[in-house]
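Okay, got some structures for you below.
Computed from the coordinates by the stated procedures, all read-outs in this text should not be read as laboratory data. No experiment lies behind these values; they were computed from the predicted model shown. Cβ atoms are built from the backbone, for glycine too; each structure is taken alone.
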Structure I
Amino acid sequence: MRGARDLHALVLSPVFPAGGASAAKPALGVKAFSALAALAPCPVYALGGITARNVQALGESGACGLAGVEAIQTAFTSR
């Protein structure tokens, strides 16, 4: 993570298979996310494919926070 020392936070994505801009990218998985987060010199947010079904897997991952864009969009559009 060269060049990351002056950052306040990082976002690693996609953690899980995701749609949108991340659809063509391979998912990191929780194990790889955790390993990269441990190397980061600043807090790391998890993004990509996070749903109510898989969010528990990130509990011990080292993520300082997460974003579930699709999960949030689904919650608002399914009303």
Structure II
Amino acid sequence: MNLTKRAGDLGVIFRPTGTAGFDDLRDGATEVDVTPRVSVRIASLEDVIRSRRAAGRLRDREALPRLEALLTRISRPPPAR
């Protein structure tokens, strides 16, 4: 399910390709408070990449280089000062 809001697009996928669903994704997920009373779990970047690879659609293949570059950037330790 894709939702388009003023803040941008949001994809809601109940069983992403290449995963066994929620139980498979839960350990790597991050819980985010979207309001004081509502929180959501967001799949890890590693799991998003795994799912996009498995889906293999053109839009997924096109997104992989950017996602992998982001993963490399955020996984790198900060430079020493």
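The table below gives the values:
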item: Winner on distance in nm of label points 7 Å out along Cα→Cβ at positions 8 and 48 once structures I, II are ranked, highest first; result: I
item: Entry that produces -13000 once helix-only ellipticity at 222 nm (-39500 (n - 2.57) for each DSSP H run of 4 or more, over all residues; to 500) is calculated, selected from I, II; result: II
item: Per relative contact order in percent (Cα under 8 Å, 6 or more apart), the highest-valued of structures I, II; result: I
item: Cα Rg over 2.2 N^0.38 Å derived as 1.24 - corresponding label from I, II; result: II
